Structure 1
Amino acid sequence: MTRLAAHTALVTGAGAGIGKAIALRLAAEGAKVAVNDLSAERAAETVALIQKAGGEALPTPGDVSDPEAVEAMYSTAESAWGRITLAVNNAGIVHQARLEDLAVEDFDRMIAVHLRGCFLGCRRAINPMLAAGQGVIVNIASQLGQIGGIELAHYSAAKAGIIGLTKSLAREVSSRGVRVNAVAPGPIATELVMALSDDWRAAKTAELPLGRFGAPEDVAATVAFLASDDAKIYVGQTLGPNSGDVML
């Protein structure tokens, strides 16, 4: 498939899980993909898979909450390929605790990786896109940012912030040629989600109309759609591959 052949993408948190699936899907549809992850080793593994399949990719490891690291990852990709036309802000962590037991440090790190990281990625990507009069940004939120999650208040707050950031940025830049949207997955069978307690996962499964968690590839397909011209009138939207957990 070559639907995304015109895109040069940067995907954060693409060493595993949803981010890895997104990077592989974008590459399969023809995009060049800069693969970010906090782990240089995992970023390199995703790059190797893309290259083995005949795609073009390079590793851009770094901490998305660090402005200097974000600048470095974009500069690396731009030096190789020119302007980034598709930014996917996906990097995230998970940590489980009731709010009364939640340490300030754990709250701050959750906000730093998810919300600050998304902000920094958007801010670095946007000016070259605006200068060119075109570009696409897709931010990965969560259905828990829409409905909240037991023992995940800090995670839910960060993801709700991403949805608000997405809508605000879309209002600022859509008339200037840059489309900004979000994806809010439901529970997805990734390492992060499977690290949550058995009780949490059982309770969440019972709540889902579909009766099962999604796969990373389900989210990747949604991102590929939003990146494509098929989604040319989608602006400030939050799409929900969520097994029915949220119905809008």
Structure 2
Amino acid sequence: MTSRDVHVYYGNHEALKGISLDFEEKGITALIGPSGSSKSTYLRTLNRMNDMIPGVTVTGNIAFQGNDIYAPQTDLVALRKQIGMVFQQPNPFPFSVYDNVAFGLRIAGQKNREALDAVVENALRQAAVWDEVKDHLHDSALALSGGQQQRVCIARVLAVSPKIILLDEPTSALDPISSSQIESTLLQLRKDYTIITVTHNLQQASRIADRTAFFMNGEVVEVDDTKKIFMNPAKKETEDYISGRFG
């Protein structure tokens, strides 16, 4: 996936000021930066979630598998199946655990129970929550803990076989133990998926990300291998942010 000179305007306010970033296949890229640096705005351009906000204008080019995702003929349902998203607050549907994970498959027309069973189990296993929910598949997902709900939301994305998973601060609403479980899950998934995550937690970025991009004031200041960003950043602004001088 590539983005070139991406600008986002909320009315007359320019939130993103010409972002150019490439994402390699598989692995984890973390987007870091102070509040208000438009990391989440950028993340939402990658599967056109900003389309849902009135008065938003997006310019530039974002290409996935060689196709411009903002082209008029783009099928948004198909795009969001390929580029799934997990939000800051766990947002399971008010259904059973099973029905949450099977939701996208059923919308796509899958009715075969055996096929659904196999995909639901596999997705929950990939999201490292199967052992905790396997005896509660037909109970409401809303009865689960926050960390379990978030992993069920990850399983819901995985069930439709995406290529890319976007995560917008997926652990910020969770306790440290649940956050650690999500991190472990992402480290397993990075072998098979391209993962792009926004995080305010610098320790988390340093632990899980292969590459890190530092955003400030709607621009990318620096992007590099995570180790280099944290140990030997090229830009003073990056060093100041990493060392806690602002943010």
Given that distance in nm of label points 7 Å out along Cα→Cβ at positions 125 and 181, derived from a single structure, equals 1.3, which label among 1, 2 identifies that structure? 1
Taking FRET efficiency 1/(1 + (r/R0)^6) of positions 29 and 117 (r between Cβ atoms, R0 = 30 Å, to 0.05) for each of 1, 2, the highest value is that of structure 1
Relative contact order in percent (Cα under 8 Å, 6 or more apart) from the coordinates reads 28; which among 1, 2: 2
Identity of the structure behind 27, 19, 18 (criterion: semi-axes √(5λ) of the Cα gyration tensor in Å, calculated), options 1, 2: 1
If Rg/Rh (Cα atoms, Kirkwood Rh), for residues 157-212 alone is calculated for 1, 2, the one returning 0.94 is structure 2
Test item: mean count of other Cβ atoms within 10 Å over residues 101-108 calculated as 18.2, pick one of 1, 2: 2
Comparing distance in nm of label points 7 Å out along Cα→Cβ at positions 165 and 189 across 1, 2, which structure shows the greatest value? 1
As an exercise: helix-only ellipticity at 222 nm (-39500 (n - 2.57) for each DSSP H run of 4 or more, over all residues; to 500), calculated from one structure in 1, 2, equals -10500. Which structure is it? 2
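Laboratory data are not the source of any read-out in this text; all were calculated from the coordinates shown. Quick caveat, the model's predicted, so the values are computed rather than measured. Cβ atoms are built from the backbone, for glycine too; each structure is taken alone.
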